[in-house]
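Engineer: Given below, in the form of structure tokens, are the structures.
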Structure 1
Amino acid sequence: MDKYTDPHIKKSALITIDTQNDFTLNNAPARVDGTASIVPNMVRLLAAYRKKSLPIIHVVRLYLQDGSNVELCRKQAIEEGKEIVAPNSMGAELVEELKPDPDLKLDAGLLLAGNMQEFERNEYVIYKPRWGAFYQTMLEGFLREREIDTVVFSGCNFPNCPRTSIYQASERDFRIVLVKDAISRLYPIGEEEMQNIGVSLLETNDIENLLA
């Protein structure tokens, strides 16, 4: 037990990272191996949080086709015409199983303007302009206003956006949970690195039991 890092699950928010069609589906232009296979566990996490009416924040990327908001390592490809999570495209949409209603669509204009889109009560979407979920977003303020002190991470591609977001959360003194079986491309040294900064490594069953 650690009085500073152990999660307060009843004061937590579930954060999904970049689980969008272009990063997840077979034959997608930027498919990340292993992301499709974690979607069922993410669905279970979402169901548990919805049942308890605890906050859910879906964090997404949107790449403007002129490359103006794209990180440097992908900027040239987008400028040359590669379409990845383009605003108002099906590729940019959240994977359908994750939505509270499959008919809901991302409001790209609202999100790109820095606003939060409300899907339904206690479930929101925000756009992040770089790897980390806290970089130039309203996420920290949203959590502080609701006295949320614990963030539970799931989603796409641990080495990039989840890991960056976790370090940003740590810098802001949030208690942090990484759901090991609901995040893609997690590897042993990454787990060790997370434990070294006080992140709780749990699985979907653990979260369901804590919320039950």
Structure 2
Amino acid sequence: MHPNPVYRGTGQDHSLAFVRERAFGTLAVSTESAPLLSHVPFLLSEDGTHADLHLVRSNPICRAVRDGIDARLAVSGADGYISPDWYGLGPDQVPTWNYVAVHLTGRLVPLPPETIETLLAAQSAAYERRLPKAPWTLDKMEAGAKERLLRMILPFRLEIAEVDSTWKLAQNKPEAARLAAAGLLPTGFGQELEALAEAMRVPPSAE
């Protein structure tokens, strides 16, 4: 998370709403060597106290969890390079990168293996309802294929103790400079530039 408090003032409800909509992040746990990372879809609970996810049995994180392990789920949003020329403030500006990121920190614990079908059904239902079609369900799979799939994955829950966010949207610049940069941002490069430009025009508040 960026240390400048000007980027850290977004309200927790807003950050959690972003996380719930995003539904995909990077799970990280510490080990004696390099941290273990896994890119996972997840479901955030309505009250924001936990996130449910599944991992392939062969994932090293499954072996590291045992009865539980401290973990962090990093959820990234739009990001993009900001040229100092875009502010219209003169020569004494520097390049930077604007972005949105939320970190959920807590305890990753295994759920009972027999709950994997319920979790997978809930995840697919949550994601499928966003699509303009009849939803896919586990019932569309043949029994044998479904059983093989379910044996390959394990359910987990991240019990969230802390929510940290960075919404780095040029809040440290005068409004006119921030809006000027937002207007030119789509001509640059990064991810989801239109969404980032919109966020820069109206940065979220502390709520």
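The numbers here are math on the coordinates, done by the rules we state, and not lab data. As the structure is a prediction and not an experimental result, all values here were calculated from the model. Cβ atoms are built from the backbone, for glycine too; each structure is taken alone.
Engineer: Computing distance in nm of label points 7 Å out along Cα→Cβ at positions 57 and 89 for each of 1, 2, which one ends up highest?
Structural biologist: Largest value of distance in nm of label points 7 Å out along Cα→Cβ at positions 57 and 89: 2.
Engineer: Moving to a separate point now. As an exercise: distance in nm of label points 7 Å out along Cα→Cβ at positions 17 and 161, calculated from one structure in 1, 2, equals 0.9. Which structure is it?
Structural biologist: Answer by label: 1.
Engineer: Upon calculation of distance in nm of label points 7 Å out along Cα→Cβ at positions 121 and 153 from the atomic coordinates, which of the structures 1, 2 produces 1.4?
Structural biologist: 2
Engineer: A value of -1.20 was derived for log10 I(q)/I(0) by the Debye sum over Cα atoms at q = 0.18 Å⁻¹; which structure in 1, 2 was it taken from?
Structural biologist: Label of the originating structure: 2.
Engineer: Quick one: Cα extents along the principal axes in Å, for residues 49-168 alone came out at 66, 39, 25 when computed from one of 1, 2, so which one is it?
Structural biologist: Derived from 2, not from the others.
Engineer: Supply the structure label, taken from 1, 2, corresponding to distance in nm of label points 7 Å out along Cα→Cβ at positions 113 and 137 with the calculated value 2.7.
Structural biologist: Answer for the origin of the read-out: 2.
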